[in-house]
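Next come the structures, one after another.
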Structure P
């Protein structure tokens, strides 16, 4: 018979006496006692059962009873069997909530998410919704182009490589991508797949990926939030697929005006806060909002050069989109104005045959939309061809 799930109960005695759903963690007391440490620091992400475990210890030592925090895969699958879930459910639960690694223990599940899944009976971002993600959003949103490019890789199932300093100093987070990834690793949003070190004296490089699908969904919501100030971004995307050039220019300038300041974009490409930061944030927006119907590629080789963005349709009857970005700077560029810069961006698409891969995929050339974007500060001009 399935035990009742009691969300939010932090009293160990109540869980046991009422036979509520609980995964036995009393072995922690033995492990902790036998280690004989003078001080024990427990570093686990929020909602991983630290409070409940301490409450359990309190009952044991005041005489009122694998991994000591989180649920192991065996514990989760046993609970799924008890609750009457199928083998397919086990696969989905693993996809959504597995992925945490603590020391030598792998395949650790988030207890908060598992318990809520049993209570609600549906998949959702239970753990990710309990924490304030404002700092993470700000660090990635205002980070330089390298942070956003790495984040693009993570969101498309790739990895990032970083030298992780476990001594995180919050004042060093801004502009330090290794510190940003170190924070996300410590808080459970990333997991380490491999530590690379050819020689013992080398600085270890961590190969990091998103922890699980729950975390991915949380980040998708975060990226969507960057463009939620108005409907301009969605309207821009609609205009882009219809080749409505006037609408694209109107809406893109609204998007840029509303979000450039958030991404701290500068006016010159040589400055630290260049408009490329906005560009990569914009690419992430395209990635999240159109992933169901398009494969979004960024900074990839095609033909004789490299394009900035390609939206390759999963349905070959839909239109494809190629976008080339250029930044106009009157002090360094030969172009006279934004029109020249946008025209050069469009010419680069054609000269370097960026459509070659799409045509090879069976997409007819007349269904490939090509756009040249020119930026100057918060101004944007788009041309099509």
Structure Q
């Protein structure tokens, strides 16, 4: 048997512990690379050459879409059908986006979506409601912040969320949740660059930037998701907008983490009236040029199996599994409280991949993210920043 070269983002390291059992069972050796988020984005985009750098990867959806467009991925649907690997058990909003002309090219690993994480104890202390709209969030975040200041607590912000430019940083929040909440319609037709400068996106970015400036911690314009996680976990913010999995990982940081005094709610609704949690569904895929495609498929089946994804959800805290059967399993129900599961159930009814799955989607996120960071920092207005971002996009060949 050959050696399968496997690459994954370091945020999801648990699989490494299961690889010896896989090798003992199959005789297939595995070489694993776990990369930090920023190198991960770039390396996974260039990992599908001939020969490829890896034989099995779990990249972001937009990178999967880019590689489908380039024709570099091995079709997986026929292999799944042949081996009785049940694709119907996977979160359909993810599977559908990796299927072209009836052919499935990638299989979701997780199905993570944004929720509103909040300090339950602080809202109770000041008799404040859980916000259901963005305007209510602004009001409650500022009210909580003011009440804390009046009680002499100066170092707790009302709200925190990603501000640093980048596809995987502020554009995750903007493209998945904020812009769609205001009614973003980016698709201008085949071959046309996405529309990012429109009244809806200007209003959305204005709101988000003002919320961070008025209720966010100092330095919000340069905060990554790890920064906001740390701020909230240390008890320095009342609200955090991020995935539900962020809360479960906080709760594993010990009894002093604010995660134990926090709950989640469905993301606020904007002018459209529809909550937009978005969907982050990095997916297993195999380069068509791999010399060990059969072995890579065996590793994929193992890592995406019910047993392995259940371990991720129950033992490690990756609370948003890609398999329906894991989400509904007795072990999952025993691990997560009823309120948490109810919010996730509601969230998954709205979840969809809102960020454009198009060639150059990664570049789109970086360009718009740079514009957004300038607005959050107070260097530009939303109208000015998005107008200039659109000019850059319009000069690119799509």
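Please treat every number below as a calculation from the coordinates, not as lab data. Values in this document were obtained by computation on a predicted structure and should not be read as measured data. Cβ atoms are built from the backbone, for glycine too; each structure is taken alone.
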Fill in the blank from the handout: Value 35, 26, 17, calculated as semi-axes √(5λ) of the Cα gyration tensor in Å from one of P, Q, is from structure Q
Problem - With FRET efficiency 1/(1 + (r/R0)^6) of positions 218 and 250 (r between Cβ atoms, R0 = 25 Å, to 0.05) derived as 0.20, matching label from P, Q - result: P
Handout entry: Given 0.10 for FRET efficiency 1/(1 + (r/R0)^6) of positions 122 and 242 (r between Cβ atoms, R0 = 25 Å, to 0.05), calculated: source structure among P, Q
Key = P
Fill in the blank from the handout: Across P, Q, distance in nm of label points 7 Å out along Cα→Cβ at positions 98 and 362 reaches its greatest value in structure P
